[in-house]
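Before anything else, here is the set of structures, which you'll find just below.
A short reminder: the numbers here are calculations on the coordinates, not readings from a lab. Small disclaimer: the values here were computed from a predicted structure and weren't measured. Cβ atoms are built from the backbone, for glycine too; each structure is taken alone.
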Structure P
Amino acid sequence: MTFPPDKSDLIASLNHLFPIQAKQVELLPIGADANSTVYKVEAQNRELLFLKLRRGVFNRPSVTVPAYLSELGVAQLIPPVKTKTGQLWADGATYKMLLSVYVDGKNGYETDLAPSHWAEFGRALKKIHDAKLPIELLENVKRESYSAEGRDAVLSFLDLAQNRSFEDPISQEVAAVFIDKRAEIEKLVRRASELATKLQSQELERVACHADLHAGNLLIAEKDQALYLIDWDEIILAPKERDLMFIGGSLLASDIGWQAEEQAFYGAYGDAEIDAAALAYYRYERIIQDIFAYGKELLLSAEGTPEERRQSLMYLKSNFEPQSTIAAADRAWGAI
């Protein structure tokens, strides 16, 4: 069975499984996951819908939890369109079909967040963190474990860069970055490991966390400028700092400065007793996971176009720029 399916077959499946009359589907060139494909669907009544096909591993809580939170009244989530039998997704031949209202808009990389958006962001995340999820939803949600897998892998990449020669020019540049920044990367791993050990001995409250609230997952609607939190694939039960680390963490493409970000966000989120060690841990761990991902992509593989690989190299280097993610993590470390 080919993936993605033929458009005519897809339209037939939509009309059979969902309470709509799809007229046409348009493949959208967004997302980098080979196991996911997304479309804009136009119905006979001109309603626009967003369709995602997901094959391989399917994380059910990435759909069930935001759907539940939407029903609780979190307006900053896009609710699903249920199937004719009331399900949150439909089973295709070798994939899941997820349908929702189509929101035409720009993400936080493409447009600046206005003060009203920061307020919406804060209110939405507060409702999400305060929500009490039913046991049947909690059972399948991943729990924070403070795993050392990424940290160990990054240390192995440092040795690989030091001891191996590379033919690919991008791989050579990545290796040069790892060699040049070795001491700084080792510091990141050392501090994250120390904090992980500390947090494992504590009992911080765990809440539903989106866990990937970078600017690309904040969508601003063109029509009414409403803000939406999208892409819940990384959902996890973790201390609230798992989400709060993004505020002031140089990951929201904001040009207003970290102090202004925090002021605008927490003015709506409200008073929050933030655990400094948890905040620092998550900022360091996020950088380590990025380094791990780019090392795997650019040192262990030659896949991707030169432009795509060059873009990934740029993202890797950006962590080490002044006032970037490492600076934000070090600032959190200093507050412990």
Structure Q
Amino acid sequence: MRYPIGFIMAQTRYRVQMEKEGRKRYPSVLMLEPLYTCNLACCGCAVERHTGKLSDRLSLEACFKAVDDCGAPIINLCGGEPTLYPELPELIQGLIERGKYVICCTNALKMDTKIFGVIPPHPQLFIMIHLDGMRHTHDMVCNRPGVFDKAVEMLREAKQRGYITMVNTTVFKQTDVDEVEELCKLAADLKSDSILISPGYEYESVKEDVFLSKEQIHEKFRQIRTFANRYRISASPLFLEFAAGLRELPCAPWSTVNYTPIGWKAPCYLIGEKYYQDWAEFWNEVDWKYWESRQDHRCQNCKMHSGFEHSAVVEAMKTWKGRLQLTAWALSK
């Protein structure tokens, strides 16, 4: 299976509940950034996400309130670098006790001291390790030699220790598609539970010329689709069709909401036009219809997984054929 059965059932129960309540829009993933402190300054990362002070981190109480207010079944811990968050063990334990599935995104540099022997494996905990290419490419993206080797070492050890472990790969302008397949092979050899491949978002604060135009995204993902079915790629088939320019989808910015050290980021995980301190104010005041339309200039080249995977699943669920195809994909590999 692409995902553990408990993970799939938690999403299904939540979606059924939301539909029973007649809700057209609802968050399915909370991108929780407890801090903006990081031990890397990667070339494709927004400046605010790696320049924050540790003293400005969210409290445990603030994190749990955001989780409870939002209600999403999946909590994606990001940042910043989550393993630098001093209260990470208590945060993950509290999320698990709330019945949440936790995806901890990490560059893996501190896994041996901050996760192994500190946070035990659990069916509701997924470790997501960033690998944006093979050794030369990944170390270049991270602006530091040795990061690739450390990440691979930690991925191997995580699997040996019994953690559910995934790989997250961002495709940039300089990304060679043959190298993407080589990375998929490596992830399979290391017995990674899945690999997520998504085009990078063009942050305004990033000055390097690393981001793809819409046409370049289509070209690269058409090539990626030729080998996608041979690996445990966690993006759905319809999302990959969308990334390849073979179908259109509306954005669902409300499906993946973002809570940060400075509040709820609106309208989405990628665009911080405004920050709200109160969940209800955030949810009710954002003009979701406008952002769904992708009219804004900042949305023109965006094909990020966080904005469109929900729409891909909704589209698939509209027909019995689509449902069967999605089910077959979820049960494969």
Structure R
Amino acid sequence: MARIGVVVIGRNEGERLIRCLRTLNPAALPIVYVDSGSTDGSPVAARALGVEVVSLDLSIVFTAARARNSGTERLLQLAPEIEYVQFVDGDCEVASDWLEKAAKFLDEHPKAAVACGRRRERHPERSVYNRLCDIEWETPIGEAAACGGDALMRVTAFQQVAGFNSTLIAGEEPELCVRLRRAGWTINRLDAEMTLHDAAMTRFGQWWKRAVRCGFAYSLGAHLHGAPPERHYIRERRRFMIWGFLVPVLILATAWPSDGWSLFGFAIYPLQVARIARKIRGRSTGDSIAFGISCMASKVPEFIGWCRFQVSCLRRGPARIIEYK
């Protein structure tokens, strides 16, 4: 454990941040909390727990990538001997045995750059949107293409690829993993409990904004690494372009010349929902159907995220982060 440091990032997480830091035991680990302009007293609360705090410059656009890079830089100044850094979002609680299990895995697999585990929702019962997130976190165990915001990373691998791309407002973890894999490292998901996440997503507007952010991330990732062999996010971009734009436009454009018969083409969407729902295991029928509906309905806001990405490219300036809470 003496070889592990922690970087926590957050913005107005309140009690969620306090729970997060307490699960990490600040008395035993070097921890840096990076705050992105909180107004709820988060930096003061973190310092009261004995955690080093870095407050990002307000004049520069906030990004999670920039926060993690800044936190890692400060962490290595405080504890230059550490070999692994655990990244965790301030709305998550870390399982008590996760760090030990993840560090052991990296010790035994010298080509592994990243170890991540099971992320679950803290309150899936509070809203259908939280349950959708909980289903989304169910990803295959083993070697993976990418990790999420919570992961234990090997410091030497992180430094070799110069860390996160601090200009990215979304999709920064998969983009980092593309460069790590290109450098010969592996990304690994363990069959172990890692974090409890508190999405606190109870409104349709939050779900919509989150989907817009996903569309922006897919578009940005495909723009950066869409060429072979990675073809990063090409499939995801193709899906929302087809289902969120091309299919509905084609159906509506042919409604007049077909005397409305083309509108029956929208029946393909419930069929797609059923196809997705059948793939979900270990969930109620209602949750499986809700997930299928979410996957198909999200293609429209994801396409809007693509539009926002195109606008940001035309402006050639830094894009603003898309927050859903």
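See the values below:
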read-out	value
Test item: Rg/Rh (Cα atoms, Kirkwood Rh), for residues 76-115 alone calculated as 0.99, pick one of P, Q, R	R
Highest-scoring label, criterion being distance in nm of label points 7 Å out along Cα→Cβ at positions 132 and 196, among P, Q, R	P
Structure with the greatest value (metric distance in nm of label points 7 Å out along Cα→Cβ at positions 188 and 276, set P, Q, R)	Q
With semi-axes √(5λ) of the Cα gyration tensor in Å, for residues 68-243 alone derived as 35, 22, 19, matching label from P, Q, R	P
Which of P, Q, R yields -0.49, -0.73 [log10 I(q)/I(0) by the Debye sum over Cα atoms at q = 0.09, 0.11 Å⁻¹, calculated]	R
Per distance in nm of label points 7 Å out along Cα→Cβ at positions 60 and 172, the highest-valued of structures P, Q, R	P
